[in-house]
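A.B. asks: Take a look at the structures listed below.
Every number here is computed from the coordinates shown, using simple stated rules; none is lab data. These numbers come from a predicted model, not from an experiment. Cβ atoms are built from the backbone, for glycine too; each structure is taken alone.
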Structure I
């Protein structure tokens, strides 16, 4: 392998070690702002999706539900949850996912994803493990 090829390979590998996170949330949410600040302070590239402007797809929500269960995505303490009368609702997981995609104000926020790793809510301890794992 030539010197140029080796250099290009090293640049490619270094790029794959950089951590990038995607944060789904609402700018008014204190926990969403906490997540944005946490990664920003560590100079980690973030892609913020404001759920008011662009709701999460059912497929994206399913990724979180596969790890934590659908009901872990629901913020049962939110005002909107009570306004919609969902306290005693009996729905299938698919119907809950569709409802969550329609109503981002009943999601437990933020939803944070980095590669195959996902987290619901503000959990700096978990986020910190993500940053440690990626250091060369």
Structure II
């Protein structure tokens, strides 16, 4: 295994750890309560915030597992799904950024949060991009 493949493996493991940790947090009652509050008003229907928090937690856990899969095709599909996921959850983060008094530490200002999201998306792409021709 050359240095590039090793770097990609380390990145996949690190990202899997991040997504697994964040996914588990969706099932911690106090954290999940804060996440439900972050759901933007257009998505607030009876039961939706709780469902969306559980669903996104499951997506993050599945993403963590998929990043560690031994099959390159599954890892690539996982990466594509995670990029879509990261784009889909950004509106909730942007909504929280507008009200730091209400959301506290989770209310990362919009521009730094956007930059972080772009870096995370780039890391996912780099982690799953096929290196063999």
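A.B. asks: Compute FRET efficiency 1/(1 + (r/R0)^6) of positions 109 and 125 (r between Cβ atoms, R0 = 30 Å, to 0.05) for each of I, II and report the one that scores greatest. Don't jump to the answer; show the numbers that get you there.
C.D. replies: Numbers: I: 0.95; II: 0.75.
The structure with the largest value is I.
A.B. asks: Kindly point out which one of I, II the value 19.1 was derived from, the read-out being mean count of other Cβ atoms within 10 Å over residues 21-28.
C.D. replies: Attributed to the structure labelled I.
A.B. asks: Continuing with the same structure: Quick check: -0.33, -0.67, -0.90, -1.06 is what I get for log10 I(q)/I(0) by the Debye sum over Cα atoms at q = 0.09, 0.14, 0.17, 0.19 Å⁻¹, calculated from one of I, II. Which structure matches?
C.D. replies: I
A.B. asks: Match the computed value -14000 of helix-only ellipticity at 222 nm (-39500 (n - 2.57) for each DSSP H run of 4 or more, over all residues; to 500) to one of the structures I, II, and report its label.
C.D. replies: I
A.B. asks: With distance in nm of label points 7 Å out along Cα→Cβ at positions 53 and 85 computed per structure, which member of I, II shows the largest figure?
C.D. replies: Comparing I, II, the top value of distance in nm of label points 7 Å out along Cα→Cβ at positions 53 and 85 belongs to I.
A.B. asks: Between structures I, II, where is distance in nm of label points 7 Å out along Cα→Cβ at positions 29 and 61 highest?
C.D. replies: Top value of distance in nm of label points 7 Å out along Cα→Cβ at positions 29 and 61 goes to structure II.
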